[in-house]
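K.L.:
What follows is a group of structures, each given as structure tokens.
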Structure 1
Amino acid sequence: MGHHKTVWSNPADLIRHLQPEDPVMVFAPTALQERARQFLDGFPGLVTYAVKSNPDEAVIQNLVTAGIRGFDVASPFEIDLIGRMAPQAARHYHNPVRARSEIAHAVQAGITSWSVDSRSELEKLFEMVPTRVGDQGVEISPRFKLPVLGAVYDFGSKFGATPELAAELLGLVAERGYIPSLTFHPGTQCVDPIAWESYIRVAREICDMAGVPARRLNVGGGFPSHRVAGVDPDLGAIFSEIADTVAESFGDDAPALVCEPGRGLCADAFSLITRVKGIRDGASIFLNDGVYGGLAELPIVGNLDRIEVLTPQGRPRDAERSGRVIFGPTCDSVDRLPGELGMPADIAEGDYVIFHGAGAYSTVTNTRFNGFGAMTNATVLSLG
């Protein structure tokens, strides 16, 4: 994946000068740092970035510059990446199922925060992970799940113990001398603050069942990005709901809080520039990128409808919009965006379609299937 060295004013400026034939992912570092500060100022606890959402080194560098001091890592690669780029930062290894070789790698790297959601995986940790690393205690956080509420899709279908099992695991963690904590993940793209409320209340019930106070409570990710035009998520309301529910549920026994946003931090700092390859008989639109490239998650999470259409000269198409079927470039019928997207009536072959808010789960899932997907990166001062 190449990178344009010039820093452009905005995506339209890049289009006017380069008129790129392949997709371009443009990054605005100032937007990323601003979002990071919003989390640091608003969330009542430690903010850790979920590296899997976008592990680009420029993202890590800018988050560290903005003041992020914690990272949620899910693999040896991510452990080593953060160890190299942010050696003083906390690394939380919260993928709850690991091979013994991965556990050994993390122990060697000095990881002191783990999650778990089963007896079998907890036994692996007891077998291989010390209770202390130097003068620091090692934390193990049972991860629990509830029926999905207010999320685009349900992480609980893969990870998470029942509250009863989580209480059992929490008791075992404390009994073995590890720091007992709890963690959950409410889902993804949770625009309703209530998505966190029931989890926090059940966290208190788990502590009561176990007879063990949780040292920390990780309220997961799920923080939304700005995917729908005109509907900017209210992160402040989410932060307030979390703080109020913790205070009400735990009182003086409130655990320290942690969150692990991925999408909510990085998505809105990027926009994906695609080009119209063709318009079939004035109806369906074919782009040079699709679900095998930078738009891979759209069939799962839903369309990004913060879309801008520009001419090759960088001028906006502002005719009345109507729904169009959008296909990607490959010879696979699966390569189609869900439903229809509103496109201006005067859109033409060679125009550029910009998907704003495309920075999460896009560059990392890009493939070269069918010979397409030659995405390049560029830096802009602003995405507007």
Structure 2
Amino acid sequence: MKITNITVYLATEWRTFCFVVIDTDEGISGLGEAGITGRELAVKGAIEHMKPLLIGLDPFRIEHIWQLLFRGGFFPAQRIQTAAMAAIDIALWDIKGKALGVPIYELLGGRVRDKVLTYNHNGGETPEELADKCQQSVDEGWKVLRWGLGHQKSNLIEPRKAVRRAIKEFEVVREAVGDDIELAMDVHTRVNLSDAVLLCREVEQYRPYFIEDPLRVENSQSYRNLRNRVHVPIAAGEQYNSKWEFRQVIEEELIDYARIDLCICAGLTESKKIAGWCETHYIDLAVHNPIGPVATSAFLHLSLSTPNFAVQELPRRPNESMPDVVLNQPEWEDGYLLPPTAPGLGIELDRDAIEKKYPFTMQALPKLHREDGSFTNW
């Protein structure tokens, strides 16, 4: 079997998506998805650079292709390139599963669980509105609830005010949903160390499942400082692009949950390695899955085959996103994704309809600022 073509499909629905299809000379095609929302044209360009390297290769040589793409430009791949690699890598695993007639999780060691716990996204203009939304989610079957550190209207955020509101939100939501529902907050790298310490200390009494990305990730040393000053579980890693970037937070056990994003972190091949490394330090996976239905299926196979897995992010349940062009999406029931049985990813893309039904439009991510006009992280 040889790779004959690689096609990129850009589409826009509730956010922008970058899908990739790899064709072979035996009529088997593989489907993948890249991360880095808001930079899809850059990812597409990276794939166009990689395409000549791949035509004619055996798609079963997944590790060899991974090494070729990561190291083949002399400069080690960074986020745009690893996002492009991720889409290609997922598609190669899809081809291999289809050719062998088994789901991808069988190729990753087989299932270690019967279903995959998920969490959704919640929000509200006030703590009370948030609590109502969280109760609605519980009624729908969700066991783990997530919301973000709030910002004010007009893309304004003042960290100290946001932290005070977050403390109140934890109080109100915990009272509304009871003790058996897990609560997680995504700080989204929006505050500095002192504000992160204040938030973590004050919400500890409400037993958060984890506090996600309390700090920016460029300097892992800051996570050591945070770790020494708070006692809540910490989740981070969604912005990392390789095992090397995860090195310090894993080796020094600075996090409790690894937020691996396989659509940024160079695909299933690299993510499985990082997961095994995390296992040696008793770090579980709370995988970062904020994009499309192809990514959801790829994450599902990783989650099913990883022993040290905790929870999978799921902002859209199966068939809530592109059900007319991403076919045979997995089932969700009572808070859990269920294992697919079809070979490969288990899903198919309507290649003729995707760009007609969901034409791509460039979208910029929100830009937040503080009261003095200075830029801050979204």
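K.L.:
Work out the source of 21.1 here, i.e. which of 1, 2 gives that when Kirkwood radius over Cα pairs in Å is computed.
P.N.:
Source structure: 2.
K.L.:
Quick one: distance in nm of label points 7 Å out along Cα→Cβ at positions 47 and 359 came out at 2.0 when computed from one of 1, 2, so which one is it?
P.N.:
Value 2.0 for distance in nm of label points 7 Å out along Cα→Cβ at positions 47 and 359 corresponds to 2 out of 1, 2.
K.L.:
Also: Starting from the value 2.6: which structure in 1, 2 was distance in nm of label points 7 Å out along Cα→Cβ at positions 303 and 343 calculated from?
P.N.:
2
K.L.:
Here helix-only ellipticity at 222 nm (-39500 (n - 2.57) for each DSSP H run of 4 or more, over all residues; to 500) was calculated and came to -11500; which of the structures 1, 2 was it taken from?
P.N.:
So the calculation was done on 2.
K.L.:
Which of the displayed structures (1, 2) returns the greatest value of FRET efficiency 1/(1 + (r/R0)^6) of positions 55 and 223 (r between Cβ atoms, R0 = 30 Å, to 0.05) on calculation?
P.N.:
Structure 1 comes out on top.
K.L.:
For structures 1, 2, calculate distance in nm of label points 7 Å out along Cα→Cβ at positions 95 and 271 and state which one comes out highest.
P.N.:
Biggest value here belongs to 1.
K.L.:
Of structures 1, 2, which gives -0.71, -0.92 when log10 I(q)/I(0) by the Debye sum over Cα atoms at q = 0.16, 0.19 Å⁻¹, for residues 279-366 alone is computed from the coordinates?
P.N.:
Derived from 2, not from the others.
Bear in mind these aren't lab numbers, they're just calculated from the coordinates by the rules spelled out. Because the structure is a prediction, the values reported are computed rather than measured. Cβ atoms are built from the backbone, for glycine too; each structure is taken alone.
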